[in-house]
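These are the structures in question, set out in turn.
Please treat every number below as a calculation from the coordinates, not as lab data. Please read these numbers as outputs of a predicted model, since none were measured by experiment. Cβ atoms are built from the backbone, for glycine too; each structure is taken alone.
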Structure P
Amino acid sequence: MKSEAEIRIARIISDAELNRRWEAVRGIMRQKSLDFIIVQNSTDYLGGYVKWFTDMPALHNYPVTVIFPREDEMTTIWSGPTLPAEPYPPAWSFRGVKKRISVPIMPSLGYTDTFQAEKATEELSNFGGCRIGIVGMGHISAAFYKYVTKHLTDAVFLDVTDHIDEIKAIKSAEEIELIKETCQMQDAAFEYVLTRIQPGRKDYQIYADIRQYCMDRGSEQQLVMVGSAPMGNSGVMFYEHFQNRTIEENDTVTILIESNGPSGFYGHVARIVCLGETSQELEKQFELAKQAQRVTLDMLKPGANPRDIWDANNDFLKSKGYLEETRIYAHGQGYDLVERPSMDPYETMKIQANMNISPHPSVVSDKAFAFVCENYIIKENGEKECLHATPQKIFKI
């Protein structure tokens, strides 16, 4: 007979995988003499720490706080009802959680800003002089951090984000299989949406088709970008707020599908679709985008420095007479749709085997926008396994 969690949750990570993560974190805690780790997230797209520790996602900007002890099970503090009501989420949804607390906190209600901090302080106040590692400082609210550091006066706080990121970025065999499942779903979604693109439809209708397709297959979050433009223009893709344009004959339609799978792991694939013949400029730039990606892939080997990869990509673009890259053009993915390591001038994490990296360089002019995007697993010997099967070509319909 299935458990309540098996009935209600599309894909559950294994106990063995959770225990692998917890033991790796406790190894860091022993090295750094940490008694507790605190993580806090409020979204799924870029809030993967809570999911990684608990197999439960933070959603909809409702803050979630997790206290992870070195010698005990976790305490979670969620947005929800207070006692005597049953804390949220339900007990059957968790593993490795000893205590569940919920309080009615919402960032739009300023007077609730410290509610979770008050509960965290209560939980930790009996451990005088404890050492607390903070993970993901940019995710933790100022109100929370200010309150706990003010009231836990005997505690020592350390930022240990880099140490946890090093563990999180290297994928286990189970995680890689789940990421592959996500990428296969995205390939199928792209193949499906080719049947939905036609003159007279709005960009946002293509966006809606893709999201519906992915949700029907268990995806919980989808970042989909669509942008149509007349041939001969720079047809960049847009978020949904800018997707009211009507597709016309001889347009280009640029599509990015950046969804998670039922497991919560992200990947992304992007391609260009033409309603008619392509221009010479677009064809040229697309071939250069593939070459630029190859420059990055050739350097994605264990021990490589992301700054060097960033420089090589820009050197290639400059050599071909195109604008240098100024955005994040290649990065890891996991429970976060953008995860370390990132190929940029500031990244300190080196490339390692079993990372899931997505390089998506672009070649831009006023006459065309071209880029390619898919996911690759880095192997010990420096080989790369492409996780997408969608051909690297401009599609014509």
Structure Q
Amino acid sequence: MRNKIILLITLMLILGGGFYAWKKTRTIPVSQQYKTSAIERGDLTQTVSANGTLNPVILVNVGTQVSGTVKKLYVDFNDRVKAGQVLAELDPSLFNAQVAQSRANLANAKASLVLDTANEARSRALFKEGYIARQDLDTAIQAKKSAQAQVNLARAQLKRDITNLNYSIIRSPVSGVVIDRQIDVGQTVAASFQTPTLFRIAQDLRNMQIDSSYAEADIGNIRVGQEARFTVDAFPGHIFGGKVSQVRLNATVQQNVVTYDVVVSVDNPEQVLKPGMTAYVNIVVAERKNVLLLPNAALRFKLEGEKKVRKRQGEVTVYVIREGRLVPVSVKTGITDNKMTEVIGGEIKSGDLAVTGPAKPAEGGAQSSFRMRML
């Protein structure tokens, strides 16, 4: 009987110790129940982003004021041209004929003027002698004036036709690079209703600009002179720089979304950036040095059933782990880069472990391997 009692006590001690060990292994420390991130100091840059298109600062559309058939082309894509250089010629046959006709009309008008001038002089002499009436003299004077007007009209028409003949030679208004040519030899261009575009010339590709559209929620933070950084698909991983040169006041509304055009000036000394490239622009609107940085995930974390409510403007409650316990603290926030947020006040300090979310099951500590077998 005594041996049975001793055996029973031994079994109870074994069972009690096993239960205690199992219970201990099932109790997960708070630090292992949540994902955490240490609060550290660092630099923070807040930016606003948008897409834009690279364009030359000055892009000139070269057209023609007269209609005709393209006879010669002197430049092609990517050619460098100087101001006044001939780009193309239209067939001048009709213009030469019009000039010749106008010259003939001018000669005829001059001949009529000579005759009417002589008649006017003769009429004055006859009127002085009393051989003709005043009305006849007035008629002669009016005929001379009309002839003079016809000479002036013919001279103006000749000048117009010579100008049109000169317009048949297309010249570059600026020095630059031909980035687009829209005509070929033999093509007919018509300038009846609007001036057709024949060439597009970028004046200087070393200085370019990005035309981008920013939402009205971001436009209040953008100022002329702010730094901008951008990337293009042609050079992945390379970050280019620029500055905001203009914030245009003309708003664009599409599907009830209001945007504003923001122009970013870009230096392109090596001319690696091409017109028409899509630029992904980030404009720096605020910078902070050596500040406390809080992960944005910590701002979003809340306990189950809890509502995340800001106490005051810029303040929010976050959770940190101190002495093995989950502790709520109030912090006042500043700028953000959408990953980290500046801490400008509150009960948090460098080195605190901020809770960013619940731990995954595999991260919640080692599972108990204790097993009991009844013998």
**Report entry** Test item: semi-axes √(5λ) of the Cα gyration tensor in Å, for residues 125-332 alone calculated as 40, 23, 17, pick one of P, Q
**Finding:** P
Report summary line: Computing distance in nm of label points 7 Å out along Cα→Cβ at positions 101 and 277 for each of P, Q, the value 5.3 comes from structure Q
Requested in this report: Using Cα extents along the principal axes in Å as the calculated read-out, with 176, 46, 36 as its value, let me know the right label among P, Q.
Outcome: Q
Query raised in the report: A value of 0.00 was derived for FRET efficiency 1/(1 + (r/R0)^6) of positions 37 and 69 (r between Cβ atoms, R0 = 35 Å, to 0.05); which structure in P, Q was it taken from?
Result: Q
Requested in this report: Kindly point out which one of P, Q the value 1.31 was derived from, the read-out being Rg/Rh (Cα atoms, Kirkwood Rh), for residues 61-204 alone.
Outcome: Q
Report summary line: Comparing mean count of other Cβ atoms within 10 Å over residues 45-52 across structures P, Q, the largest value goes to P
**Report entry** Value 0.90, calculated as FRET efficiency 1/(1 + (r/R0)^6) of positions 261 and 357 (r between Cβ atoms, R0 = 25 Å, to 0.05), assigned to which of P, Q
**Finding:** P
Query raised in the report: If relative contact order in percent (Cα under 8 Å, 6 or more apart) comes out at 14 when worked out from the coordinates, which of P, Q was used?
Result: P
